[in-house]
Structure I
Amino acid sequence: MKMKGIAKKLVCLLAGVSVCLNLGACGNKELPSFAGSEVVDSTLYVDKVEGIDDSFIKGVDISSYISLMESGVTFKDWDGKELSKQGFFDLLAQSGVNWVRVRVWNDPYDSKGNGYGGGHNDVETAIEIGKLATKSGMQVLIDFHYSDFWADPSKQKAPKEWAHMTYENKKIAMDEWTRDAVAKILDAGVNVGMIQVGNETVSGMAGETSWDHICELMNIGCKAIREVSDKKGKDIKIALHFTNPHNKNFTDYAKIMEEHQVDYDVFASSYYPFWHGTLENLTNKLTEISETYGKEVIVAEVSYAYTDEDGDGWSNSVYSGDNTLALPYDISVQGQANAVRDTMQAVADVGEKGLGIFYWEPAWIPVQVYDADAADAASVLASNQQKWETYGSGWAASFSKTFDPSDAGKYYGGSSWDNQALFDFEGNPLESLNVFKYVYSGTTAPLAVTGVNDIALESGIGEPVEMPETVAATLCSGKTKEVPVVWEMDVVNRAMQEKGGSYQVKGVATADGTEYNVICNLEILRVNFIKNPGLEGSDMSMWNIEGVGIDRESDNNKRTGDYSLKFWSESEVVYDVYQEIVGLDAGTYELGAFLQGGDAGSSEVFTLYISVNDELYTASSAVNGWLQWAEPHIEGIEIPEGAKVVVGVKANAPAKAWGAWDDFYMHKMEQ
């Protein structure tokens, strides 16, 4: 059980004058300056980030640190020597980190005092971490979740003490709790530079889901922070935190805040490269927000994997075999450094209102290293599980079921993030930790080729296959360059003579004097008469989209490519999406598409159809779960010369049915 207490005050003497300060405020170190430093030697290739100075935030969220230490985890310096708690924070500062972020839950304990896990991050834990960071010269961002456990896009549950309050009483509780927490943290001597009101608040906050209520609670929190910090002579920025910057409505959150006159300073976004789209899009969205609404912007969470290995016996969230993820960098220490460096540049490119980034949980390493093939694997895993339960060093403990029975209470366990830490499984710092200081100068490591990418090529039956003369070689920076390639053309020639199929064409690419084997996965396809069948690119003029709650989206509901036709609505899901096809030769055709989703009941309420003059062909389908793709299909479609042909999909589904269509096809069948 975590012991709670109030930080004690002490009296420091400064220049002969007695000054009352809080514990940890005396003897704080000054951070080193890296701005203007010379290019440094490193095994990593790091490009200098343009447009930053020492004030640029290069932060880390290490909310789980205290629980990890209580579990017996050790961290080491660059020479392999074990670090004290303060030594750990000094190492961060020496590596270029200048801010620390720490989450705060209202009461992450059950009625018997057992912690929910995830770091047991109450106010007292934030104070302990904050004081260590302050003493090492860093500033602190306090992240109020306004929940007793994880608040994120899928859940924003009210603290249990507030759960049965009227909304009016919840507003009072919001004000009182915020004032008390801020006062305790400041009185303890934590150098707070920013406070976050809510965490990834795209679907609610503190149990409220209407924007009128969410924004009113945000304003209550902002006002409480301003008044307490002003009273204590502190200039603290206030941040609001959102996520999914790749979604087209992302900037609407800033618009809603403006319409409700929420008094904040910084618009914060999560940005995980494997989930959240391109860096160019991130810069564009943050720039639009800063220019339109006058807000400063930060990336509050970013991370990337350096290994595919699992260190603690609890599976990883990110790994190279997961085809639902976009992995723009190699999973390696170099790839991790590239992700951090490039995210800094993306925020710096916003201009003076681009404040910086925070790396999420770079110290969440295994309690004990687990090797599934080792003789002691079972005992190590059992020991890890016991410590996750006792000290909260896993993402959730079983005790969390009293607060979150449907998620944490079922799936409690260890860290799925250990392969994204900036320390190895044994607690040694990775060279990628130094990216926080290398970005000021760049490094001397050569811009080497690390590999050549295989390619995929499609061609229709009877069409000539033009093999590319170059392929993309991946550089250690994560960028690519084109290099020449020679293909084995006998396979290509044979493919052009046959009636469709899959072929593997081998080639040899030459990059910087080194030869690399490369593969072209060649598909000889029947002609697809659907225009833009995967809903890709900027031209959607061929598709007519009519109805409620349906539009093209770029998210993790797609089957292939970047987009899918996604649907969801608070009311009935009713739509008709279609296109007209002209100029078809007379013959027999087939039509198909792919559908996934849920919450539509058991009936077949989705229809694929084709209208040929006045004759209608249909195929009904149902949704069976996320990314569980059904394939409604129609064969034997007789189309005469010059016929008017319309193909499409319809739905008449209940409210909150959700899902997506993708990869339409229409082929002429073999005669």
Structure II
Amino acid sequence: METPPRNDARALWRASLVALALGTLVLAVRLGGTSPLWSSDTINDEKFIRTCLDQDACYWFGMGTSVEWVQHGANFLHFKTLLRFLGASDTALHWILHAMLALAVVFTALAGLRLSGRLPGVVAAMLVAPLLLVTDLHMDVTYNHRVLPFLGALVLLLAVRAVARGRTLDLALAAGLAGLATNVHMECAPFAVAVPLVASLMPGGRLRAAGIAAGALAAAAFLTSPAAWVSNLSALVHHQVSPPLASPARTVSGFGVVAVAALLAVAGLAIGRPRRFPRTWLVPALLAGPKVVATEAAALLGLIEPEGKYHIEVVPVVAVALVLGVGTLLAVAGAAWPRGRRLTDRLRSSRAFLAPALLAPAVVIASWPVSPGRGPGSERSLTMLADQEVRALRRFVMTDLGWDPTATLRGLRGPLAFDALDLLVNLDPGPWRTAESRGAGRPGQVVTFAKVRAATLPDPLPPGFRVLASAGGVSLVAQVSDSWIDMARFRACSAPRSSPDAPPSCVETGIARDPTAPGEAPTTLPGMPPVQRGQDITLRIEFAVHFPPNGIGVREVWMPPLAHGCSGRVDDVRGGRSRVVDGGRGAILDPDGPGTGTLVLEWRLGTPECGDWAYKGFVPFFAEGEPGSVRRWKTLLAPLLAPAGSLQDWNPGGHP
């Protein structure tokens, strides 16, 4: 068989790169959909953007990290702000980030090509997607992790080119990009610091190249987020660092073990047989080795969780290292097997084989299995609002129902109510009214809403229920009902669980109770415990229950055991024939005439049923309504519920 002409081979290679990019885009849409979800992180990003664009108050530091004393830089926030200034929506950014993942795969293929050839490059590109899934990269939100594979792959490609060609400029560009990456996410700092080490592999002028790369790294890192670096360095100098995690796993991640093995294998080949394996093979070990080792050491010390998410930017580097190491072993085995070597040579020379061999990997990437817990319609998608769902909810409560922001704050309930309020009220403030919005001290209407599986909705819908948006087998459903519970005024008491005999700290507070400054939305209520990591506090809220004037009717209160939220219990209920039911999971509000009653709800902040990231400084979700409606919500919210065993040590009417 004839060998394909050189120009034809190049054309097929370029076509395969385009196919790899398109296949990755298909996988990205399968994982992340066509419109992004709103998480707590991206809502905070949006607040930064609005503050910068609307109030001309832009910052040189970003959000806090999971390590309390460390602060992210602002590069990703600046990137999002620039796009918004240019008119790009969050959905447009979502597609840009999809495209960045596609480019990361292409850059990985090009780096593999320069290190060992086209076939290793394509195989390395194929590994990027499954390795990123192992590191728990989420493609459904526009957060900073999503740009890290792109930056890591581009730094790898530039570093390999720098060593292969002896070009200091390429290494300086790689160092500058790595410096920018540290201000996207601080996890990239060990990766960035390793880039100047690559100068030791240059054919000449190594000290000069290392100095230029270090200068480019320092300049790009500090000048783009100086406030973050000053804050972090100040915490180090003044020993303001936080202690290890309270209950650390103190182990390593599976990804880290595989990465270390692959990097050591490739480095050993390059060092042990330098005539056969070029010095460029040491580039992956120098780039990713310090980062992986430092991250796993931090996990062993209990400083961070042993999770693969801290390795996202080195995934392209590890993919290339795996292919180089495993590929070498297969090559040695093929050389020892004459028939296998002849078959390989024949396939390589076949023009009929070349095209599908280069295009098939794109199909593999596009059709890579996606677990049920990922992608549109998954359980994860039930825990966050999509952009179109937020707009539909806003039209319903502010246009159809005519609610002002005060009514919205008091009347919107659901597992996603706090995120919805952050988006509806903080990011689009309207005129505030401090008087009762719905008459004569009565609480008035409430809207209970949630994302549910469309297949679980009855047909026809029960009275008061309404579907606001549907996509991917998931519906945003809302119910309008009357409420007996006063959210405008209530008593909040908190006390540390470590001191059960200490008197609780109590305040009279409420939702939008006092006048607010223009543009300010009180979704963090005065007197409520602050949002703080590692706290162990009992929060008890006492609500007034306004029975109907005729004293007739029954209402049920339900405290759902949310798997991804803040679950609580009914501590006490008073008034008429009202009583606690289901071991504290609910209560029946049953008046024996007109008047008022009392409902006391309790949450244990910082415990498994209400973790650090579940409590938001606002009243956590509970359902209230006619018993039939509450039973319907128990069915609809079943996919979001956790086992109720966490309540077995709580005594209704008593104290923990």
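Since every read-out is calculated from the coordinates, none of them should be taken as a lab result. Owing to the predicted nature of the structure, the values given are computational and were not obtained by experimental measurement. Cβ atoms are built from the backbone, for glycine too; each structure is taken alone.
Give the label, chosen from I, II, of the structure having the highest value of distance in nm of label points 7 Å out along Cα→Cβ at positions 75 and 107. Intermediate results must be reported in sequence, preceding the final value.
Working: I: 3.1; II: 1.0.
For this comparison of distance in nm of label points 7 Å out along Cα→Cβ at positions 75 and 107, the top structure is I.
For distance in nm of label points 7 Å out along Cα→Cβ at positions 83 and 635, the calculated result is 4.1, so let me know which of I, II that is.
Details: I: 6.4; II: 4.1.
It must be structure II, since only it matches.
When helix-only ellipticity at 222 nm (-39500 (n - 2.57) for each DSSP H run of 4 or more, over all residues; to 500) is computed across structures I, II, the figure -6500 traces back to I.
Mean count of other Cβ atoms within 10 Å over residues 179-186 computed as 26.1: which structure among I, II?
Values: I: 19.5; II: 26.1.
Going through each structure in turn, the value belongs to II.
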